[in-house]
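What follows is a set of structures for review.
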Structure P
Amino acid sequence: MLTALVHLDERLWFPDPRRAMRGTLDGLVAVGGDFSVPRLLLAYRSGIFPWTANPITWWSPDPRAIFELDQFHVPRSLAKIIRQKRFTITINQAFSQVIEGCSRPGSPGGWITPEFIEAYTRLHKEGHAHSLECWRDGQLAGGIYGVAIGGFFAGESMFHVVDNASKVALYHLVQRLREREFVLFDIQMVTPITAQLGAVEISRQVYLRRLKEAVSLPRTFV
């Protein structure tokens, strides 16, 4: 456990996430650094993710929420919507629109600041961040975005402007990850929506062990 808060500088490193702080700052690993592509990729490979931009804070909560890809739960109402094919699904066709949709005030990703948008757009342009979009009548109805490394996918946020569009996006993302033989789908923390769809929590120790295996696999999202 960290006894003093670690402040990062320009050097590219992170403390061991197993020594993250506890108490009111439970899971906080470090403060500072930058949003460069190499640092973000190192963070995800290390089991760490950023949560705020001013200052930049880096976290590794215990327990960690994931979807077991073979145990994703599809409620009857959602299954009906999927069968009806109400939405058109695309991959990486509107990344900027998706992350901006997630950043709207009042949305689950309301913490996404312009600094996050700029940083993850760079990740997207370099092939590490991806979006899945749901369209209705030619308009973006919802979507989800995240980061892929090997057989690991970190789901960052999702949004909808049409009922159920984000759940449909999540369903199709899970199907794609299964088809591409990904082995770890990280969602950081359980929410009421993800709990309904089968999200579970595992210990940080188990998560880090599975992460090490996942990022070493030769998988591609696209």
Structure Q
Amino acid sequence: MKKLHIHYFQHVPFEGLGCIEKWIEEKGHTVNHTKFYEAEVLPAMTDFDWLIIMGGPMGVYDDATFTWLQQEKEFIKQAITADKTVIGICLGSQLIAAALGADVYKNTQKEIGWFDVALTAIGKENKLLEGFDDQFKVFHWHGDTFNLPEGAEHLIQTDICKNQSFLYKKKVLGLQFHLEATKETLVQMTVHGKNELIASDSIQTEKEIITTTHYIDGNNIMLFTILDRLAS
């Protein structure tokens, strides 16, 4: 496997790479970052092979509050045009969708906690997800959704949020959910997002979220499998 230089975008201190950091270290790839909350600069397009865009509580439409968002969306668009591998998680998937011209907007319900997702018919045939169960449990924390970008393959869905994952031109992947979650990131997200944990069928309690840890290893393995397949 070629050694990659990976650059990632981080929007808040409590939503970092999670288990992806372990994968990068194990594979011997190099990594750098732009942490927008620290006003760090964007890389040159020639400085990286992969771009990974992490989550955050803001919306892609919050340009007035987070003035770097417009520049970030334009950079993502340029990276896709430059044929980079681009992976977006939660907010990151929404930013990719916006960069590809799709609408991003508030969903009718929030999904926060451990809930099932299901492969679409296309997802069941996609090589990235080969060997995955048709349905499996993942960690969600999102209130926004997006229309499927034109030309993208719809991979994963739920009843509440239809567009949970898509693949564009074999190299651009959006995941609305958090396969990268670790015990530490679950705690951090609940600490910083307590105000969103309002009783609902699609929102779990803080205790339910941080004590449901037996899915983490399986989710991390699924993500490592996806990353390995994208890298090969």
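No value in this document is a laboratory result; all are computed from the given coordinates. Values in this document were obtained by computation on a predicted structure and should not be read as measured data. Cβ atoms are built from the backbone, for glycine too; each structure is taken alone.
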- Query: Out of P, Q, which structure matches 29, 19, 16 when semi-axes √(5λ) of the Cα gyration tensor in Å is calculated?
  - Reply: P
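Work out the source of 12.2 here, i.e. which of P, Q gives that when mean count of other Cβ atoms within 10 Å over residues 5-12 is computed.
It was calculated from structure P.
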- Query: With distance in nm of label points 7 Å out along Cα→Cβ at positions 61 and 205 derived from the coordinates and found to be 3.4, which of P, Q does the value describe?
  - Reply: Q
